[in-house]
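We did not get these values from a lab; they are worked out from the coordinates using the rules stated. Predicted model only: the values in this text are computed from it and were never measured. Cβ atoms are built from the backbone, for glycine too; each structure is taken alone.
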Structure 1
Amino acid sequence: MHPARLLLPLVVALAFVSAAARAETYDLIIRHASIVDGTGASAFPGDVAVRAGRIAAVGKLPAASTAPTEIDAAGQVVAPGFIDVHTHSEDVAELPVAENFLRMGVTTIITGNCGGSALDVAKFFADLTRTTVALNVATLIGHNTVRFQVMGGSFMRPPTPAELDQMRALIEQAMKDGAVGFSTGLIYLPGTFAKTDEIVALAKVAAAHGGIYSSHMRYENSRILEALDELTTVAREAKIPAEVSHIKLSSPTAWGRADEILAYLARARAEGLAITQDQYAYTASSTGISSLIAAEFREGGIDRYKERLADPAIKAQMVAEMKDSIAKGKRGDFSYAVVASFKADPRLNGKNIAQAAKLLRGADTLDDQIEVILDIESRGGAQGVFHGMSEPDLKKFLAQPLTMIASDSGIRKFGESVPHPRGYGNNARVLARYVREQKVLTLEDAVRKMTSLPAKTFHLRDRGELRPGAVADLVIFDPATVNDPSTFEDPHHYATGFSDVLVNGIPVIRATQLTAARPGTPVKL
């Protein structure tokens with residue numbers, strides 16, 4: 001470590017000592033903690049005082065300093081509350097506690113990712129304020145949402161100039177209302193039919209307001225370099241910071257290329273482009289089972305899909321395309337895909353496609369598996385979990401300094417379906433598996449990736465660092481015991497090792513117990 005980095009904790013502590021040396025009264029004091037401040041600097045011992053929702057002092061507080069609430073954090077770490085930059089939590093007003101996030105130390109979420117968001121950002125924030133929520137919420141404005149609003153079910157074409165202007169206007173309003181940027185989901189309808197020039201035109205609107213461009217790219221398989229070319233084109237031409245959503249290599253044909261991808265991103269940054277990425281710490285992804293069916297067969301909605309499925313010639317094309325996809329991906333069959341949530345037949349939840357075919361059709365041949373997939377889509381679709389990444393690639397992406405830790409999860413309904421465990425354990429998994437056990441990251445750097453790096457990337461003012469004057473979003477955890485008991489087979493377990501979580505200075509978890517407080521607030525650009 002650079003000598004200056006080694007001295008930083010001492011400098012910080014000395015800078016704060018004058019404020020800390022006076023015996024004062026605060027709203028809350030955390031004593032005897034190991035302070036990890038979110039900057040990446042080494043941990044140092046000390047106390048943290050909170051007043052009026054802000055951090056008032058950091059350092060060694062006099063014993064005479066008092067507060068109505070005092071927390072003894074001996075043997076534990078106190079850090080800035082974690083910021084999850086990639087969530088799908090548009091329903092946060094209906095699920096305002098978001099306990100799965102709180103219990104893994106997350107105090108701020110960014111929703112509206114992968115092109116799907118609230119259309120009316122002002123109303124979205126007003127609803128949060130009216131209902132009150134337990135954590136802080138920011139949002140992106142989603143391309144798919146805007147495109148569908150303007151173009152309806154007519155997806156497989158470029159927008160007219162008038163339609164493009166309407167989309168620009170919607171994004172302009174969203175940015176004025178506080179959206180932190182613009183997101184795309186280029187494997188999803190209708191955005192998958194958008195050309196790069198459309199995305200550039202819309203990203204320019206977000207750029208004019210200081211926003212970011214966050215993209216679930218068009219390809220995450222062997223064609224990933226094409227997708228990165230598109231992302232960097234948008235960043236370059238729109239003059240906007242860009243973020244790769246959930247960076248991964250999701251096909252066996254692409255495994256082992258992490259160094260190549262990281263080198264590509266390094267060249268883009270050397271060119272002057274501001275490129276970051278987020279990542280969840282699992283080798284399986286989660287999205288709709290519909291993603292196994294080519295987008296052109298799903299365009300126009302469920303009724304159009306059923307019409308195509310009923311046409312023998314078109315169905316034959318669907319089947320042929322799915323078999324070709326399996327062959328190109330060198331997977332053998334669809335057993336890598338697991339049904340996570342299928343409302344029409346919950347018996348399938350937790351079963352992979354081969355197991356589902358055996359249950360429903362008595363056989364698990366590739367043809368039987370394809371029939372099950374097509375049927376699931378015709379019955380309303382299902383969420384799936386897809387086992388498709390390699391651990392060595394994951395570690396290389398995780399170690400890159402500009403990778404943020406993010407769950408790609410929504411708010412969990414405890415006990416419902418068999419969802420991806422990332423929604424319960426992502427941050428804990430990083431701290432347990434990749435810090436404590438495998439030492440891929442230091443504790444301080446892992447916390448930086450969960451706090452100050454996200455805050456700076458998304459311009460979340462006064463968050464992400466543990467310093468006087470910053471918002472008092474704080475988490476206390478035991479680095480020796482923090483863990484992620486949630487598994488793919490049995491996901492409904494909260495992260496452990498987190499004793500206390502504060503949002504805007506108010507405890508939402510105190511001594512491992514959920515409080516009734518809902519002090520969260522909208523976070524706007």
Structure 2
Amino acid sequence: MHFALVYSRARIGIDAPLITIEVHLSNGLPAFNIVGLPEASVRESRERVRSAILNAGFEFPSRRMTVNLAPADIPKEGSRFDLAIAVGILAASGQLRCKDFSPWEFVGELGLTSELRRIDASLPAAIQCEKAGRQLVLPTDNAAEIFDFAPHTLIPVQSLGETVAVLQGQQRIAPELPPPPSTDSSTPDFGDIVGQHSARRALEIAASGSHNLLFSGPPGTGKTLMASRLPSILPPLSRDELLETSSIYSVSGDSFSYRQQRPFRNPHHTASAVSLVGGGSQARPGEVSLAHGGVLFLDELPEYPRKVLEVLREPLEAGEITIARANLKVRYPARFQLVAAMNPCPCGYHKDPLHECRCTPDQVQRYRSRISGPLLDRIDLFVHVPRLPPGSLQQAETGECSATIRERVLAARERQLARADCCNAQLTVSALRKTCALTPAGSELLLKAETKLGLSPRAQHRVIKVARTIADLDHSDSIELKHLSEALTYRQMPT
């Protein structure tokens with residue numbers, strides 16, 4: 001019987017559904033048909049597979065050949081099925097002496113000379129393959145990104161001929177241990193920040209509770225510098241977080257190089273909505289997903305188009321983003337910490353003691369109104385970054401280093417995880433009522449602030465969450481009046 005069945009993995013977001021590849025050779029005019037909802041890139045694999053088989057020293061069958069990619073309702077795209085199709089053809093034509101392919105799955109793009117080339121989204125495929133109890137045959141270039149998570153699943157190969165040798169027991173290849181990640185001694189440190197004690201305190205609070213933060217101040221005051229130092233005081237990624245983040249980068253085609261720190265993404269203000277939230281014909285992850293588990297920094301916030309900023313509302317609230325296409329919906333994790341920075345006006349010098357502002361009150365108002373109220377409602381801390389007095393840069397002492405601050409952040413995070421199994425910023429309304437009760441004096445203060453500052457219910461909840469984080473940094477089991485008072489100082493947008 002001229003039939004073979006092999007397994008591969010498709011790509012849908014960071015999921016890798018199992019694909020069964022059936023190859024049948026029958027009598028009739030020579031033909032090579034691929035069915036099962038393949039996209040154009042998959043159909044193009046016919047010529048690559050044909051050349052690879054011939055250049056590997058095998059015969060390409062001169063028969064009617066049908067390749068079925070099942071299930072047919074899952075879209076298939078890319079060149080990841082080349083290797084599996086070639087193995088199926090060799091098995092169905094009797095050139096590969098192996099009757100049972102159930103122990104293996106195959107992914108990889110074939111070159112015309114039968115060499116294997118790197119593919120995207122190999123990590124999700126390896127994780128699912130390991131759960132299924134199989135081994136994954138894949139290009140050697142993909143082995144390094146998978147080794148930390150599924151080392152015993154891998155069979156890295158460099159060519160189609162090598163694959164055949166491995167399957168027939170003529171050769172066994174063990175994955176090489178990738179070199180350890182290099183430690184860069186020039187990692188940005190919090191000690192680089194001079195002065196700005198209020199902003200440093202706000203960053204420590206934000207890191208402790210995973211709160212969103214907005215800096216406002218004139219140019220050159222260190223807003224971007226401080227934002228870039230935030231990852232250095234955040235806790236390291238957990239094993240599950242690292243796996244999820246690495247899977248997103250694997251799908252995007254980038255290698256994840258932040259293993260020592262959480263991701264820090266800094267898209268330019270000319271970025272489109274698609275580049276920010278993801279999309280395109282293949283539903284690739286955007287910046288909000290690439291920042292998952294880390295920091296998304298938006299500099300010059302009012303310069304972003306309004307429609308681009310509005311798409312942030314869903315991931316900020318839900319912690320994920322859904323990309324809808326005609327035939328499927330793709331979900332990517334997008335639980336990031338938003339840090340934004342802006343100038344107080346178009347020229348940047350509103351109320352600056354050293355420079356005269358050239359903007360009219362109407363221009364200042366229009367500039368600030370580019371950021372919608374619903375988006376501002378999702379900011380936890382508003383921080384004014386003033387210009388340092390002349391000469392203070394040389395006279396100021398070096399601040400605390402990242403390691404010292406990180407110890408306090410870790411202690412506060414441990415209290416939060418023990419209490420509610422999540423950071424304070426992620427508390428639900430019901431969990432907020434259980435874990436963040438206010439004293440009568442605190443409730444009265446919040447009521448006055450609601451009237452004076454016009455706080456919405458969402459904004460009030462965020463004030464309480466920030467106060468809870470300040471209490472955690474203070475090693476306090478209850479939210480005291482001083483904690484709530486400090487939280488309210490970060491609630492008002494600087495004028």
Structure 3
Amino acid sequence: MDNKMGRRDFLGTVALAGAVVATTRSPFISPAAAASEAGGEITSKSATELAAAIRSRSLSSKAIVEAHLERIAKVNPKLNAIVQLTADSARKEADESDAALARGEIKGPLHGVPITIKDTLETNGVICTGGTKGRANFVPKADATAVARLRAAGGIILGKTNVPELAGAIETDNLVYGRTNNPYDLGRTPGGSSGGEAAIISACGSPLGLGTDAGGSIRIPAHFCGLAAIKPTSGRVPRTGQFPMPLGARNAVFHVSLIARKVEDLALALPVIAGPDFRDHSIVGMPLMDPKGVTLSGLKLAYFEDDGMATPTKEISAAVRDSAKAFMDAGVKVDENRPPDAGKAGTVYFDMSRGDGGAGTRAFLKSIGSDPISPLFEQALTHSVAPAMANTTDALAAFVRWDLFSNSMLRFMENYDAILSAVAPFPALPHGTSFDEENRKGFGYAQAYNLTGWPTATVRVGTSPEGLPLGVQVAARPWREDVALALVQHLERTFGGWKMPAAI
């Protein structure tokens with residue numbers, strides 16, 4: 001069974017996937033066409049393109065799934081991105097998708113398309129660890145709401161992807177599965193906490209992934225790995241089935257999110273996962289508008305290069321300026337103007353997170369058998385949530401500062417439709433350096449929009465001197481994911497977006 005697959009069995013299955021693909025040919029296309037579409041040509045396609053190819057019967061779901069399993073076999077030993085491979089069920093579901101299509105039945109917009117799921121989102125019958133030892137063998141009995149919705153739309157899960165323990169870092173490493181590497185440079189992190197998703201999608205092992213973002217966790221990996229991603233408005237997508245389940249006031253900073261190589265795939269999948277599930281009380285049934293309906297000319301956008309806390313590299317500053325110019329050329333009214341409190345974001349975020357200094361988290365981990373905790377998460381607790389607040393008054397004051405920050409940002413946004421900035425002031429970091437003091441200061445660029453809850457999209461616009469991807473982010477007004485997606489799609493068309501990594 002897929003859910004009982006051990007580490008050695010998993011690697012063995014991955015190694016066998018290529019041999020299976022070599023003997024599999026789509027019944028929908030001729031041998032010559034199959035040869036031309038095989039391998040990399042299939043796996044480099046977007047989810048939107050794959051869905052269209054399945055519906056037109058130019059490719060079968062089975063051929064697409066097999067090609068991705070072959071690609072995983074090639075790249076995952078270097079990346080350690082997929083940590084639970086669901087090959088058997090993926091093949092079975094692909095066959096069922098092809099049979100349904102032959103009967104004229106289409107489940108939804110993702111019919112027959114392979115996807116991957118972050119290992120903090122529960123998957124029925126497949127181990128979900130959350131990156132912590134106490135759940136190394138935990139098998140959920142139900143899907144997270146967003147997972148269930150992707151399945152119902154026809155998505156086929158290839159596997160679960162690696163995370164830091166409790167999704168608590170912008171690197172991806174834990175004591176259950178180990179460290180995940182960046183496909184552009186194996187000596188660097190793909191980011192976190194959705195680092196496994198970013199690594200495998202950038203390396204063409206999956207076209208589309210479901211992740212989360214509580215402090216840059218989808219956008220930083222997208223930036224580090226040259227991808228497109230969206231963190232929807234807080235209250236847009238149910239968090240039901242997320243582990244650990246965010247509760248209390250901090251629930252607002254957690255966003256179930258999407259990551260892909262192409263912006264069009266974010267627009268395809270977001271309507272699938274959005275909307276109330278009558279389990280997560282914080283979800284609002286606000287209309288979700290189509291980015292195709294957005295006219296760029298006449299939009300008002302502010303941009304800033306430096307948040308006043310962490311100075312970006314000159315290449316990232318140039319990427320932001322070049323992006324601003326691309327918007328101006330499209331008729332967007334652009335101002336260089338930084339929100340007055342932008343530089344406070346990191347401090348406000350970490351103060352709001354401190355509370356008991358991590359004592360409750362440590363007690364929880366011990367109660368489920370996660371003892372010891374990973375060295376990376378130990379750093380997270382030390383640098384992010386410690387020391388504890390001295391008293392309840394101080395803790396409440398931290399939440400007041402969060403409100404004041406959000407109000408200040410909203411007043412600024414009254415004059416704009418969107419804000420352009422860096423995702424982080426640096427490209428992908430070397431392993432083990434994310435909690436260095438200077439690097440920690442750079443988290444605020446992303447954390448600002450977890451505090452406000454605004455929809456924020458990310459896309460690649462350049463390359464560092466080391467050959468690493470450089471991304472930018474665009475935050476829009478609440479509930480205007482369509483504006484954020486339309487703007488980053490313009491940047492994708494202007495600068496080319498994702499490029500194949502060289503390291504794998």
Taking relative contact order in percent (Cα under 8 Å, 6 or more apart) as the quantity of interest, name the structure among 1, 2, 3 where it is greatest.
1
Starting from the value 5.5: which structure in 1, 2, 3 was distance in nm of label points 7 Å out along Cα→Cβ at positions 127 and 415 calculated from?
3
Check the numbers for FRET efficiency 1/(1 + (r/R0)^6) of positions 63 and 111 (r between Cβ atoms, R0 = 25 Å, to 0.05) across 1, 2, 3 and tell me which is largest.
3
Source structure (of 1, 2, 3) for semi-axes √(5λ) of the Cα gyration tensor in Å, computed value 41, 25, 22:
1
